[in-house]
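Trainee: So, here's a batch of structures to check.
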Structure 1
Amino acid sequence: MYEIAGHRLRKPERSDVLALYDVKNDPEIAAMLVGFNTGYSTADLESWVERHRAATDELLFVIADREDRAIGHVGLYRIDHRTQSAEFAIVIGDRSAWRKGLGTAVSRKVIELGFDELNLRRISLRVLETNHRAIELYCSLGFVHEGRLRRAHRRQGRWIDVLVMGLLIDEYRRLPVDAIAIAPDREEVFGER
């Protein structure tokens with residue numbers, strides 16, 4: 001368990017199901033995330049908690065507030081020790097926690113654990129091209145645009161491109177400890193259409 005920015009990173013527990021139900025069934029949040037849909041039942045989320053608690057190829061934390069209520073989750077998925085790589089993802093469902101540095105702080109901690117504890121050499125992620133706030137966060141953490149999956153995700157009746165971003169260990173090691181980089185120009189991230 002880790003204390004970060006007045007919140008706690010801990011393993012998911014069965015008692016998180018009702019709070020996660022609200023996060024995972026929020027249409028506004030689902031519309032921002034790759035592979036995220038609404039329509040989860042409490043039974044689905046009980047299975048989700050158990051599956052992620054038992055998974056051996058991921059490092060998943062619930063983000064809990066001061067009252068120990070789950071407001072989201074963050075983690076490394078598909079950890080491959082052979083290739084020393086993993087995929088990163090984060091969701092914060094409590095809107096009052098947005099734009100206060102929590103996403104940056106917990107993301108930095110998980111990335112640090114990936115490189116320093118799990119001996120990863122590469123962390124990647126996928127993000128909807130329409131999720132500008134997440135792209136800004138990822139760029140500030142040192143992730144770089146590596147590719148585009150054209151019309152790879154459907155949201156609200158339209159096809160959306162998915163951006164692939166990555167961070168290598170040597171890039172991570174060069175980042176200033178407390179600096180948050182300015183996100184690159186939108187044209188640099190999104191490319192020409």
Structure 2
Amino acid sequence: MWWRPSPARRFRRDKYADYFQCLDRNGNGRIDRNDFGHYASAMMERLRLPNDSQQLLKLRASTQAMWAALTGSMDEQGTGSVRLDELVGFFVAVHEQMQDGGELPQAAHDHILVTFAVLDLDGDGLIQPTEYAAYLAAIGSDADPAAAFAHLDSDGAGSVSMQTIEERYREWVCAGEPSAHGNYLLTGRLPE
């Protein structure tokens with residue numbers, strides 16, 4: 001009998017692949033250091049950060065930390081880059097570990113921390129709509145930032161805390177249906 005992945009499994013893998021496509025800014029089929037250099041430059045430009053600003057220094061440090069977390073946990077072959085199958089494999093493994101109430105693996109928790117640091121540009125411990133919009137623009141997402149942020153900020157507080165980001169991350173990794181708010185976390189949109 002022919003085996004076909006469930007719609008939920010396909011949906012999750014499509015989300016993971018969409019995230020990969022957003023991060024692979026130069027389109028070479030790998031997420032590499034050049035992609036993160038582009039990301040930091042795009043954020044700097046979008047937010048009009050002066051070259052000597054503390055925000056820019058924080059942005060550079062947090063994107064380097066995010067790069068280290070990605071390659072440290074996903075670069076299985078030690079090439080200094082992450083391929084699509086490595087990124088998908090990482091999130092599939094995280095999903096499997098979290099099924100039935102399992103704990104979030106340390107590598108996934110590290111990914112959340114560095115993602116939050118990248119998003120929280122002003123360091124106030126909250127993600128603001130403008131910070132999230134700048135992130136989406138920098139990764140090349142065509143998502144409507146206000147609509148995407150509304151999914152993250154489902155209680156309408158106007159900002160999102162680390163605790164909420166962790167909840168949305170868990171949803172992003174595990175949700176197999178489009179209605180989960182976390183599906184919008186990393187790309188601002190549902191996969192096509």
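Trainee: Between 1, 2, which one scores greatest on relative contact order in percent (Cα under 8 Å, 6 or more apart)?
Mentor: The maximum falls on structure 2.
Trainee: Could you figure out which one of 1, 2 the value -19000 for helix-only ellipticity at 222 nm (-39500 (n - 2.57) for each DSSP H run of 4 or more, over all residues; to 500) was computed from?
Mentor: Comparing all candidates, it corresponds to 2.
Trainee: Which of the displayed structures (1, 2) returns the greatest value of mean projected area of the Cα convex hull in nm² on calculation?
Mentor: By mean projected area of the Cα convex hull in nm², the leading structure of 1, 2 is 2.
Trainee: Further, regarding this structure: Who wins on distance in nm of label points 7 Å out along Cα→Cβ at positions 41 and 169 among 1, 2, i.e. which is largest?
Mentor: Comparing 1, 2 by distance in nm of label points 7 Å out along Cα→Cβ at positions 41 and 169, the maximum is at 1.
Trainee: In terms of FRET efficiency 1/(1 + (r/R0)^6) of positions 33 and 145 (r between Cβ atoms, R0 = 30 Å, to 0.05), which of structures 1, 2 is highest?
Mentor: 1
Just so you know, all these numbers are worked out from the coordinates, no wet-lab data involved. Since the structure is predicted, the reported quantities are computational estimates derived from the model, not experimental observations. Cβ atoms are built from the backbone, for glycine too; each structure is taken alone.
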